[in-house]
Structure formats: C-alpha cells, structure tokens
1. Using mean count of other Cβ atoms within 10 Å over residues 92-99 as the calculated read-out, with 25.0 as its value, let me know the right label among P, Q.
2. The value -14500 for helix-only ellipticity at 222 nm (-39500 (n - 2.57) for each DSSP H run of 4 or more, over all residues; to 500) was derived from one model only; which of P, Q is it?
3. If you work out FRET efficiency 1/(1 + (r/R0)^6) of positions 84 and 124 (r between Cβ atoms, R0 = 35 Å, to 0.05) for P, Q, which one comes out largest?
4. Between P, Q, which one scores greatest on mean count of other Cβ atoms within 10 Å over residues 132-139?
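Bear in mind that the values in this text are calculations on the coordinates, not laboratory data. Keep in mind it's a predicted model, so treat the numbers as computed, not measured. Cβ atoms are built from the backbone, for glycine too; each structure is taken alone.
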Structure P
C-alpha cells in the first residue's frame, strides 16, 4: 500500500483524503494544524469545520505532528494556504527524503515574494545541487463535489515525468480522472489567477449585474491570464485546459466558490475585514494572490486590467462599481490583437 501524507486539513486537503481513501490501496495521514479537527475526525470520521457531511475513510489517520504525518510517506500532498507554505516546508524539511514526491495542491502565489508554490518549495528544500521532486495539482475541483464522488477531472504538472505518471496512477479512479502536463508555470498560474477573476465575477453578481457582464468578464479574464503565463515562460495553450478555462468557469460561476462569494459580498457593499471575519478560518486565496499577481504583472510589464482593478478594490478601498465602470470604459481595442 502507498503511504501518503496530506499536509493541510482544510476543505481540499480533506476532500483529497476522501478521494484517495476510497480506493482502498493507500494508507493516508491527514495533518491538521488544529488539534480539535484531529479529534473530531478521529471520533466522528467527519471534518465538521471544513467539509461537513462527508465521511472520511478509516484508512485516513488524522495527526497533529508533522514528523508523524511524514514518516514513511512516498507522496506528500501540500494542501495548506499559500501564505503558510514556506513556514510549513521549513518545519517539514528535516523529515523529507530527496526521493519523496511532493504534490502541491495549493492555488496561490506567495504575497511577499511573488513566487508560485512549487518555487517556494524548491527554494526551501533545494540545496543548490538537487532540486526536490515537485508537481502541481490543479483543475476544476470543488472539494465537496469530489468528496461525494461527482466525476471530476484535474491535471498534474511536473518536469518529472515519473512523478506525473505515479500521481496519475495513484490518484485516478472512475470518478476522479487525472491528466498529465509538463507546463508547471501555466498550471500553477492558471490555478492562482482564476481566483482573481472569480472575485470580479462575484462583484458583478453582488452589484446586481446580469449574465452578460459575467460572461464578458470571464472571457476577458481568459484573455488576461495567458499574457502573464507567457511572460513567465509558460504555455498559452494551458489556459484552454483544465487548469485554465475549466477552473475559471467553475470558480466564477459555482456557488461553492469562496472567491466568488467574497466578490458577491464586496459588490453588496460589505467591507473586506467584515467578510473575512464571517469566513471562520476558511481561506479565499484570491485575496492574497491579487496583490502578488499585480506585482508580478508589473515586474513582467504585462497589462492585466482586471487584476489591477480587483487589487484596487481589495487593498486600496476602491468602490466596486467604479472599478467595473473603468473596466467597461477603457479605450477601444481589437479583441484578437495585442496592444
């Protein structure tokens, strides 16, 4: 049986433990920062805080110690919030072996450095001679739906073909299809940037705007995302796949999207601190990613008007209606030609 450690018992980490646990071929340790979550899972086999109503298989062991979680693991899934990634991997480093396969399932950018998660992991674990074995898992995947067995398709991206193939084999089942991809940059940036567009889509809904507005926003978001991907040496065509268009549509339109929900509340006039207080520890990665993406776009001289306006709303107090008005009144351009 495969030994798998999942670091992070939020909705997605818990969901992945259920997906992998139902195969019956893995021993899984699910690390939770909060001892109360470990106790609840051990006693009730449910993560009431982050994924209520979904039973966690008996082969999943909740643990609070990182050393215990990582002991003997051949695959480590990183499912923590992006802003905790560096700190946790620094703590994990003594317990990881060079051959351990690390799967980053976090969709975000490190706000202070503008790095993607695989870059953060490599920065912490790399010794200048040997790079860690890292892949990025992304795609349209609400934890609640994947956990209950709804057909779901995602992608694993890695320059390590053996890692990608192993993850594809170990993770796939009849309801959870895993594709492989070599474009780590595109897959990671797609998973991060779509959260920004989802906040914007939520703002449109919160303002009472209709489907025309949201469709226009999604389409222009899909035009904006590849510009940064290509500038960072990723592949534009990745944005037409699961980690781009697939995840973008899901997050911009799905009622389970935390990023969209934040946008809806912003559009209704609520202040960001008030919205965050009401999330009870749940994370909307787009809030952190927006500032980082705006910084990355500036550093790469890439025009990203949606990202710029959402950053102004989140971090400069700009009125949502004014931001949407400015997007709609920008100077006329060709849809297909770059400017």
Structure Q
C-alpha cells in the first residue's frame, strides 16, 4: 500500500500513539450503509522480524524467527481477518501486536487492498505488546488514557451518518499471578474507562477488547472488589460507585453507567462456549460492552455479537489453534469476537 502520509505522532506520559492515513482508505459508509461492524481479536504475540529491544526474547531474529516466518504470520492473520464468515468490518481492534510497524506491514501487504487505511497504536514504554485499532474511515478524534501499572486504553471517535460512535480499545491485565493484585489492576482500568466515558455522554460508546475477566468474576472471587459486576448483585451499586463497571444482559436496564454485555443476554446464542481456552477451561475474556444508546431506537442499534471461528483457526476439538513458535503453526489462543450495529 502506497501513498501513506506523514505520521501524526502523539505522546502522553509513558504511552505512544501513532495514527497514519493511506490514500487507499474508504469511507465506512461506502461499505454498508445499514451496518457498522467492529471486531476485537487478541492475536497472540504478533512480533516483527527486527531486533527492537523490547520484544519477547524468543522473538529476537534467529534461524527460526525471521522475515519469511514473520510474513507467514501476517498472511495467516489476514486470512482470519478477511474470512468470508466475517466479511468486511469498519473497525478492527487487535491486542498483542508489537508496535505500529507491524500494523503498517499488515496494511501494506494485505489489509490495505480491502480499504483499511487508518490505524492507531497505543504502546506503553518498555512493554513488548501494544493495542491497535484499524479502520476504514478516518476517526475524528484519537486519544490515549493511562492506567497506572497496566496497559493504556486507546480511544477513537467516529463521526458516522447515523451518529457518533466512540470506541475504547483495551487489553486488561492477565489472570496470571496473584488474583488480588491482578484484579486490582483490572479494576484500575475500569475506573479509567468510567471516567473517560463520562466525557462522551450522549454518544454511543463501545468498550471492547481482552478484559481478561469473565462477565461473572464476582461469583468466583466474592471477597475482592471486581472490575466487572453484574448489576443484579446486591453489592453492585456500592462497587460501581467505587469504580467497578456495572454490566447486564437485560436490554431494558442498560443506561449511561450500566453496560450491556451480550454474553449475559439470554436472547443471544453463540457457536462456541467462549472466546478463548485457557487452563483447561473456556472463558469469555474478549468482550464488547455498550451503553444505553444501543437500545434507544435512534441511529445505530445493537444487532448481534458473534464469536468467529474459521476452520483454519481452530483445532479438531473446536478450541482455538494457538500460535506455536516452535512449529511455526497456529494462529492465536483466542477467537475473534464481532459486534454488528444496525440502523433500524
């Protein structure tokens, strides 16, 4: 992909944000005027073939990990992101990419020809992985929100013909380690999201990414304040006032401070029991949470949420085919999750 303009570079605290434009980009409304599709996908350690200094040690250039194997990974990821069952999305949110060059290569070699031309990357200093957002239309605003001790949040605002869509792309602290300590970092992220979302009251807001929490974490560890709390819980309002994100599957209860979670909605059905398979169990770590404008009858409305599991990305037992550096095989230990907004 050619004709990329000079990068617009923003820096904030320990974060880096890069936003580039290509002349190949299309207006999102030119693709499908009745749908707005957002995909979130943890792509599992997508590193490049260069020695940058902050990559995981096993991804330093070697006989095993080199330019051909890196380009193979980009091809494999492109196959998943453009699979027929998915179609073209308006926005792609990716976790665990090394840095902005990986996204530039993905667009230059593959996605650019599909009309994806804008991207933003948020990476914290010293971190081996970053969160990225790719889109087919130019966001009117992009920002980064710091989370002390955890990965930063990437914000992008899209001005569409059917109203403003605000997307917060995130990758919460993993479950590896002492649970009280890791949950405290996930809770810190929830507090940052709550505060940032208040600045966009009146807009459709979507929180998306790898939350590294199931929708019912409080039931699993009920002595610790959770990052996510079902509003049906008696302590929900108390925890929400202290920063937890209140979630529900009931569409009539979604509000500005109560987020809709498709996995809690009995009206939805999913082809897979989770978005990732970890520790011998399925989990719904990858999520979309939306505010009350999903169901206000105006502009974009909730259409569906779907776990995308292409045959090339899953094993014979139906679990994700995790990337294996030793054998140079697989894709990711997560499945993509797709949110479709409809204009009723």
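1. This value belongs to structure Q.
2. So the calculation was done on P.
3. P
4. Going through P, Q one by one, mean count of other Cβ atoms within 10 Å over residues 132-139 is largest in P.
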